[in-house]
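Participant: As structure tokens, here come the structures.
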Structure I
Amino acid sequence: MPHPAITAETYPHKPAIIMGGSGEVVTYSELDTRSNQAAQLFRSLGLQRGDHIAMMMQNCRQFLEICWGAQRAGLIFTPISTHLKRDETNYILQNCGAKLFIASHELAATAGEVMASGAAAVNHFYMVDGLADGFESWDDSAALQPEERIADEANGVPMLYSSGTTGKPKGVFLPPSSDDVNTPHPLANSLGAVFGFSPETVYLSPAPLYHAAPLHYNMMTLYQGGTTVVMEKFDPEAALQLIEEHRATHSQWVPIMFVRMLKLPQEVREKYDISSMQFAIHAAAPCPIEIKEKMIAWWGEVIVEYYAASEGIGITIIDSANWLTHKGSVGPALSGQVHIVDDDGNELPPGEIGTVYFSGDQTQFKYHNEPGKTAEAFNERGWATTGDVGYVDQDGFLYLTDRKNFMIISGGVNIYPQEIENLLITHEKVADVAVFGIPNEDFGEEVKAVIQPMNWVDATDEVAIEIMEWLRERISHIKLPRSMDFHPQLPRMDNGKLYKRHLADAYKGATRSGEEAVAHPEQESPAPKDDSAT
């Protein structure tokens, strides 16, 4: 399995990175040169093997060039979400001990606040695609460095932070298995082999590079000597166009991207040739059954799903053929063994719902700055979980029902919001939806639905009643929302995950206090009051 430097020797003019929007191309020769210059710059600044750097960057060619420079210099590199604010960013910089910080010019406001605060012990501040006070130009500084390899190359690795949906973000660190820079990330040997990544791979990357899966898949493609096509931002029609234009063979998606492509007009969906696609991989969030059925009918049996966590405590995988006979499943275990456990710690038989645990062949990661802590939770058997709830069938296939923290208990009945969300998202007038529990004086909790409509003109009482009646025909009355709101934008990040903790907490607080809820504090936009109650 070649390092990009080896591919650069044999195929120097082969495209390594193509930016989907601008069309900018980085050849393997250019990637080799620029990553060498990045490594040289790191060394000139005194950064040594094991030191940390952090990046808050939008999708651009420099992102992957810097990652490869850090990889060659033995550094631990931490991409940071572009949605975070000053204090959130400072927390990660302090926690990982970053000595150098690189930001995109479009994020200059937040980056400037981070630098001005002085809260983190960062020694060097750089910026790509522009300049701001106090920042040096990354491109100009790197271009002045020698193009030769540094003498003390070592194998650097990424350290990504959890989303922090249940507390402070945690840096998940998997030490390199070898000091040799030619040693790929373990996923390249496991999922890379399963999905058939090779020098002929053309990988379409529609998601932000600061997320775990897009970063790992892009680097895996380049380890293999393939070509990666990186979208600056996801657009459903543009994604289809890029598949046709570059004859993409592999891609990685989240279900909300499937939803948005399926809701394109039929003439747009049929306009593009997507027959080159061999593996359309998806993960990160549950995919409604009807959505996946439509994707398989449209793209063929190239859709492959896996379930895993950044902590690497276990992996399941399922291809289209097995999914069609086990609809809704995320597959049997590829790594580790699945166990379903009740609240008393007892392992449950097939068909019964409980917390999902993995045992066995688990990756030996650790949380940075939290010695000895290696998973969200362990039970007395040493099995690990990230808090998901589900069941296994008689064939050993895992089905997820929801996150344990999101389960609603109404009148003593367990209700899983994911089931209701998966149904509502298929309605033609619904662009996105969040379902959660809010306090109810008689039943403890009641079901609340907040909907982002396809068109804001549909945010009316009449449409709310229409959706509710449509839903009433499809699920039992106990699961029906007691109230439904419309909201112009739900807190779904571009990793496909719905960050509804803020939304749910705001509604719960408003219910208790009688004040209006703030639906998404980051956007400082209040949630509308009830448009319909049933």
Structure II
Amino acid sequence: MDAGWAGDPVADPDVVIVGGGPVGMLLAAELALHGIRTTVLEKERVPSDESKAGTLHARTAQSLHRRGLLEAVQPGGYVASRAPQAHTRFHFGGLFDLDLAPVVEEFPAIVGSPQAFAEAVFADRALALGATVLRGAEVMDVREALEHVEVTIRRPGGRPASLRASWAVGCDGARSVTRAKSGIAFAGTPPTMSCLMGEVRLSDPPSIAAGWQRTARGWTIAWVDPGGHSRIGTYDFRGSHPDRTAPVTFEEFRSEVERITGRTVPMRSARHLSRFSDAAFQAERYRSGRVLLAGDAAHVHFPAGGQGLNTGLQDALNLGWKLAACVRGQAPEGLLDSYHSERHPVGERVLANVSVQVALMNPDPSSDGLRCLFADLLRMDQVNAYLAGMVSGTDIVYDCGRPNDPFAGRFVPETRLRTAGGAVSLAALLHAGRPVLLDLAGRAELRQAAAPWADRVDVVQARAQERLTAEALLLRPDGYAAWGALGGARDVEDLRAALGRWFGDPAEVGLPE
């Protein structure tokens, strides 16, 4: 991936993405899919093999399925079943009474995908589609001008360079340089606890209990591998780290594991030692002029249930097609601002539910009654559905300006379709990342109404082989419906309005935003 420097000086791209983690790489792949000249700047010279997260929830899995990536992000040849499941057990604040299955229309409810593996999959896709990835590129400054963004970097060997792009997206984590240089406020609550994570070889694997364990001194979370490196985390509620940036030593890690467990845990050969906390911050704005934020640069919180990675990947899938439309000069007014209006409330809700989970996990015995009460509440269908919808992302509904439309703003589940050319799945129609008008009732007047947008909207006439009540749907590239036919006389007029709102005025094709 260092080959990008061979063409020095590097050509100025349309979009610069700062940060080559999974969110940045997926966004690069999304932009490159639309032919947008995209450059990813990553300060690390080689990809990390550390996976801080490994769970993809239902909405993320469904979204990746619409790019043909769901199987690719699952390592080892194992592919999670897409058959409906009666139960999918998960946790909320360390209480394993949450059932995700009742809120999932399209399975799997959970996919195991180590973060580093998924990042590599997205990076390979981005490169194959024509994106450039520059490693060893530390971003020093991001300055916005009237019609471009100037990004100053330090190259391998310390040599300075600069790139000029139409847009810049910060996917550079909680300490985002992009966010800081753009003057976007990062507001929230400071840390109240200190946590460690690492991988070690256990000399006596039974010396630590696997899974989530609560003691009066804190929590341990252990994924025990008797023959290799076991991944262990510790949660200490006594206060924040004295120095959040200090390297974690082996002795500090071993001592903390043994303090919380209350017993000797022989270990050796430590790697990937890190510290984190429950600090919760969110960017006040996800866009400032020509600079945007996604992933941890936009929202950071305690890692409860992998929600941070999932929220970030969904940020990328929401932003990619909108930013591509801006670069192509096809974006209607307000389209790019809808990234903030749609995704900021999602991030806000994640921070809120994670703060509740942190409170539930307090090891003090005074919390025992609250945990027992919450465990009972989780067994109530309505409460389970509310919390499972938040954790899985399946309750996300965007405001598409059609309050009486039962489809607009909602994710459309996978459906088998029969077209004149044969059988196809609804998800496969979105592999190209283009919007789709799906005519399910042979309504020629709707297909005719969409004809002026043929350069950017695919029109498909089909019959649903499974129950789908809409006569026609306008699908956004991210899988959410922008419009659904209500079967009335206004359908043609409303469809044209939706096409213009989301995909621009055909009369203005090729004009800059």
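Participant: To which of I, II does the computed value 6.8 (distance in nm of label points 7 Å out along Cα→Cβ at positions 148 and 428) belong? Write down the numbers at each step before the final one.
Facilitator: Working: I: 6.8; II: 4.4.
This figure was derived from I.
Participant: If semi-axes √(5λ) of the Cα gyration tensor in Å is calculated from each of I, II, which structure is the one that comes out at 39, 26, 25? All intermediate terms of the calculation are to be shown ahead of the outcome.
Facilitator: On the way: I: 39, 26, 25; II: 39, 29, 20.
The structure behind it is I.
Participant: Given that relative contact order in percent (Cα under 8 Å, 6 or more apart), derived from a single structure, equals 16, which label among I, II identifies that structure?
Facilitator: On the way: I: 9; II: 16.
Only one of I, II returns 16 for relative contact order in percent (Cα under 8 Å, 6 or more apart), namely II.
Participant: Out of I, II, which structure matches 0.6 when distance in nm of label points 7 Å out along Cα→Cβ at positions 52 and 76 is calculated?
Facilitator: I
Participant: So mean count of other Cβ atoms within 10 Å over residues 12-19, computed for just one structure, reads 25.4; which one of I, II is that?
Facilitator: The value was obtained from structure II.
Read the figures in this text as sums done on the coordinates, not as results from a lab. No experiment lies behind these values; they were computed from the predicted model shown. Cβ atoms are built from the backbone, for glycine too; each structure is taken alone.
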